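Novice: These are the structures, in structure tokens.
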Structure P
Amino acid sequence: MRKIGLWVSLLTIGFYIIVSTMMYVSVRPEALAAEAFSIAEEDIRSPLTIEDREATRQIKENTVAAIDSQYTVKKEYASQQIDKVEQLFASLKGITKAEDIGRIKQRLRNTEAADLLKDDELRLLATSSTSVRSTTRDAVITAIEEAMKQRISSEDGELAEARENARLDIDRTPLSFSLKAVSKALTDQLIVTNYVYDPEKTEQLRNQTSDKVEPVIISEGEVIVKRGEVISQDEYRQLKLVGLISDRKSFKPLLGTLLLSGLMTLLLYGFIARSNLRYAKMGKVRLFGLVYLVVILQLIVTYGMAFLAEDINPVLYLLTPTAFAALVLRNLLNERIALASTLFMALAGTFFYSTNQNFSFNIAIYLVIGGLVATFFLQSSLSRRRIFLSSLVISAANIVIFFTFLLMRSGQLELQETLTLAAFAIASGLLSAIFAIGLLPFLEMTFGILAPTRLLELLNPTHPLLKKLLVEAPGTYHHSMMVANLAETACEAIGADGLLARVGAYYHDLGKTRRPLYFIENQHGRNPHDRLTPTESARVILAHTDDGVELLQEAKMPGAIVAICQEHHGTSLLRYFYVKATEQGEVNEAEFRYSGPKPQTREAAVIMIVDSIEAAVRSMKSPTEEGIRDLVSKIIREKMLDDQFAECDITTRDIYRVGESACHTLSGLFHERIEYPELKKEETK
């Protein structure tokens, strides 16, 4: 189900895109004929309010480019350098001899202070007293702190100046000359630049500056180029932006078209989804595909006529074949879908014939009348002849509409012109019929639709399968003809498709041709079941539905006919052989039931009922009207108790009406006849 829903959705979206495109192309504003560096022939104003994003972007880029990179004093750098000093002097803890320099290096390994001092400088610190080391450490840390409190950049010699000031600070300490040298070596390495580039601060400032830039707005009615001025490259870009030099034009007509076409598509979708098809077993995907295809073909023809009318003469709209979609869909599907397609085509066609978004009410009326007339006139009969006759009615309606518009506007036309336009109106109806009749065979074959014409072909006695049935199982053939008469009459009584039921009844027992002598209507004398067990007999009888399905599918028969063959026994119990089997011992009831499924349509349900009735009545020795009624009631009651109609939409009232119809028909066939007296032979002497 999800896959089916996906395909239907994709078809609907594709249909919506096609319709929207055709409608928008018809109503989009005219493009401005202008080139860059040409002279404007008039003041060119913007048809809408829109932001010039390119100009806004350029202003922002120029503003941001003027902002210098931002720098920040990193005070934490001083702490990081002091930590290195602490690591160095911590490594001297417990060291008193110069020979222990190896231990110092071992402690400093993998630290940031490992390479700060040379070996002789480390030996000097190692042989110094604890108080001297402490004084040296404090002097170095103080010098670093004082130097890096200030901004130190890599420019203008600030780094060299900071290091020199640290040297002077160390010179003021009471340290020995050699320890002062060690301290200066440390400060020279550890005092670094702390005024560095800050990318986050720079980006933040640039973003703030960019956000403050006001967007460049081109207002509706604003003059972009004045008359007589040269259209600059930037002005030409703005003309394209507002849609004056663009296929896109303004967003407003596009948005309006999308909204209207979307609403129209949803309504058409709803009409299709809620329609009850006259011909069963047509999947949703094929149904939606068929309707969308026919409507699109109608729209293409209407669009082509609108294009010709724009270039040649506006009155050519009278020549538009307004009703061929309605004729096709009414013939193949039903009235609801035909009406929906008519309204859809009329709305879309009004767009096609619009000039500068001026919609004509007259054209809308003209386009809708043809489809309404076609749908109404085809109500009672669905045939090629009826389609042709309907075209004449459509033509007459078109002429009436034409003269109605002419009289309402007090128009005056010359006789020749009037006759020409009347001929256009007549041709509109004829073209509708020609397109419809030409499309119907193609659509019936492509979408597997069981239309009346196809059904009538299947009723032809020369059909290979019917000839096979007649030759190989003549009794079954006669039985099928009887069931067909009963089914058609019963279906017409309940409003089902009688023609479909008749065709389905013709082929419902085709599977019996595989083993014709195992069915009583084909037997003459010996009964093969006398040599079989009840279980074996049941298998032979039950197989005839599957055999029939196989034969019908091999012959590529329509799905609705195959379904009737498969469903006409549902999951009924083969009671005769089941009872015989139970008399011989315990048996599994499922082995004596048909494989189903149960009837899915009213036509299949009707055939199930009348098939059982016809067989039962034929087995009666002396059928009377009362006896037939009692037998029919018994059969219907058994089918209902067996829940055989649970999966189709036939009502209890319909079921009893089917029984009444069958009783009426059979009573006429088996009425009491007058017994004619035999002529007594004259005695001879």
Structure Q
Amino acid sequence: MAWTSCIILFLSVCVCGGRRLPDPEPVMHGGVQSSLYPQPYPPNLQQQWDLSVPEGYRITLTFTHLDIEATAGCFYDSLTVFYDTKTLWKFCGHENSADGHHPGNQPILSPGNRLSLVFQSDGNNPERRQNVGFSAQYQAIDIDECSDPDPEDGSGPLCSQICLNTLGSYLCSCHHGYELRSDQRNCVLSCSGGIFDEPEGHLFSPGYPDPSPHALSCQYVISVESGFTVTLNFNDNFHIESVDTEQGTICPHHWLQVTVPDKEPWKLCGGKSPGLIVTSSNSVRLDFHTDGEGLSRGWSLDYSTHRVKCPFSGSVDNGRVTPDLSEYLYRDYIFVRCDLGFKLMTDGKEVEGFSTMCQNNRQWHLPLPECHTLDCGEPEALLNGGVNFLSGSQNQYLSVVQYHCHEPFYSLLGGMNVVFTCEADRRWRSNSDIVVSPACIPVCGQPTNLIHGYQRIIGGAEAPADTIPWQVLLSINGGRAGGMVIADRWIMTAAHNLMTYGKPVTNDGVQIFMGLTHVTPVLAASIHIHPEYNNPNHVNYNHDIALIKMQGTITFNSSVMPICLPAEDTTYTVGVMGIVSGFGITINADDQRVLTDRMKYVEVPVVEQQKCNRSITLVQSTRANVPSLTGNMFCAGLDKGGKDSCQGDSGSPYAMWKDQRFWAMGIVSWGVECGKKGTYGVYTRVANYIDWINKTMHEN
């Protein structure tokens, strides 16, 4: 039992010590219905509803349906509406009944913020049909207290001067020169004035247009944003007591003093309005004074504000200022744009756009910029070429330049006369829509010094300087071979030069010598042997062609120049002469065969294919391990012998002169002895490999 008692006690303490629930929010709307609605209401019924809304509101009651037994004066069944103990309305009947009192569809309005509804029925209903009672909606509406001239308690107007209706209540306010008393209803005279900071306003003396009270000392301060000036405009109905003297009108007893910073104050009085006063200041103080006697009917003024002006020096050379106005005021912006071909410059720096604002100190916050002629920068450098100015200078707008290549070793791509103009978008634009960027391409097969008398390699003379500038000397693992320049990073040679024991030589085993002044060799970056070349036993020279990519790029000159590559469909005409060059074996004055470090050359004709094949077959009948002739080869030489390429010349060019150029028609490949009667030199037919050459250079 003791345990149970403790539990009861604990619960009791918890309930008594609980927090009080907050008051519910005021009800602003709702609905009421009679019992059992919309079914007929029962007899002997009495119901009451007390409706209330917050203070400062009234209740509108709207009946959506009312059907109560109709009798004269609603004697038996009725709905009565009360305000406190006062009966306001009594309803019964239905909308079309002759007897009774129906409220209709219009809302009814309570005098205050509460209503009571009482519904009653007696024990009888003589009508055949049964009545269903009523349904109504109510809501709170704001009371316009200011529309009531006097409150019911007879205490006078709610507000002595100005009444402002608010939601659920009201506020009182006073005219200028008066202030609200502590009762928040009545106004008394006050001259504190305060500060007027709106851009425009209206001021007047206390009581105006009635005479001003005695013993006033009122102050009004107009203070607006810096950058604006105040203008006072006095009404014509102006009167402040004054005294006329021989020296003029003076203001000894009553006056309105105007004070502007940095100026001497001045007093206004008399019967003539001062009219318009431009203060040129953003701050003005007005002091209105009356003594205990005399009469001043007062004054009234409107004040306005105007933005200060900023001076404008004029135009910008080679530019345009917008907007173009006759005057510029505080907070006005101006924008400057340069004419086409000029750029905006401020403080020695280029800016994309420029604007400046008129400040409150009557000065622009930034000085005007200048427009300088724009430039396109240095024209793009042209590899193996240069650029000349045709007009203009310093890469400025509308300057015209012309590109050229270092002739005769390079020529402009497409052979066009490439001219570029500096345009307004700061780009050098070509005179042709086709040219995007100029390029210098090497001139091939056109040596600066032509050979006039041909000699033979076997026992021939040296090639004159700059006559065969594509010829190169290869040092491959200590051995020598020939090759030819075909592009600024590519050498073409015979595949067998680059094979050792059936495998390609390494890059570092290859050194390339060219020209007359190249003492230091150029090194190989990569070696590309034709994929179908297969000659482990030195008896199959089919596809004897290879390319070497150099580590550096060659700049062509008179002693180093590429040879031209023929077209794929080039015809090898029998009897047409070609020049074979190289650093291979030659015959000295003692008829001895020796290697030379001087380039030699010989002129030999193309031999008919079947004739060459018969000569090779004849040799094969007497000697073993003699290679065979294929369609990827051709022969050149003399029937009597004496002119031929030889060991050390492998990979060197067989060049033909056509269309004022030398073409790489063949590569020295193999042969039976050198310059022997009835035998010929065999060369790789270059025209058969143009696709492979171009693809290899493009992909690498």
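Novice: With distance in nm of label points 7 Å out along Cα→Cβ at positions 219 and 267 as the yardstick, tell me which of P, Q scores highest.
Specialist: Details: P: 3.9; Q: 1.8.
Top value of distance in nm of label points 7 Å out along Cα→Cβ at positions 219 and 267 goes to structure P.
Novice: Out of P, Q, which one gives 62 for percent of Cα pairs over 52 Å apart as computed from the coordinates?
Specialist: Details: P: 51; Q: 62.
Source structure: Q.
Novice: Ranked by relative contact order in percent (Cα under 8 Å, 6 or more apart), which of P, Q sits at the highest value?
Specialist: Details: P: 12; Q: 7.
Looking at the calculated values, the largest one is P.
Novice: Of the structures labelled P, Q, one was used to calculate mean projected area of the Cα convex hull in nm², for residues 259-450 alone, giving 17.5. Name it. It would help to have the intermediate numbers written out before the result.
Specialist: On the way: P: 11.0; Q: 17.5.
The read-out comes from structure Q.
Novice: Related question: If distance in nm of label points 7 Å out along Cα→Cβ at positions 291 and 611 is calculated from each of P, Q, which structure is the one that comes out at 3.2?
Specialist: On the way: P: 3.2; Q: 14.8.
Corresponding structure: P.
Novice: For mean count of other Cβ atoms within 10 Å over residues 51-58, the calculated result is 14.4, so let me know which of P, Q that is. Walk me through the numbers on the way to the answer.
Specialist: On the way: P: 14.4; Q: 17.5.
Value 14.4 for mean count of other Cβ atoms within 10 Å over residues 51-58 corresponds to P out of P, Q.
Novice: Computing helix-only ellipticity at 222 nm (-39500 (n - 2.57) for each DSSP H run of 4 or more, over all residues; to 500) gives -1500 for which of P, Q?
Specialist: Values: P: -21000; Q: -1500.
Comparing all candidates, it corresponds to Q.
Novice: One of P, Q was used to compute distance in nm of label points 7 Å out along Cα→Cβ at positions 83 and 555, and the result was 9.4. Which label is that?
Specialist: On the way: P: 9.4; Q: 11.1.
Value 9.4 for distance in nm of label points 7 Å out along Cα→Cβ at positions 83 and 555 corresponds to P out of P, Q.
Just so you know, all these numbers are worked out from the coordinates, no wet-lab data involved. Because the structure is a prediction, the values reported are computed rather than measured. Cβ atoms are built from the backbone, for glycine too; each structure is taken alone.
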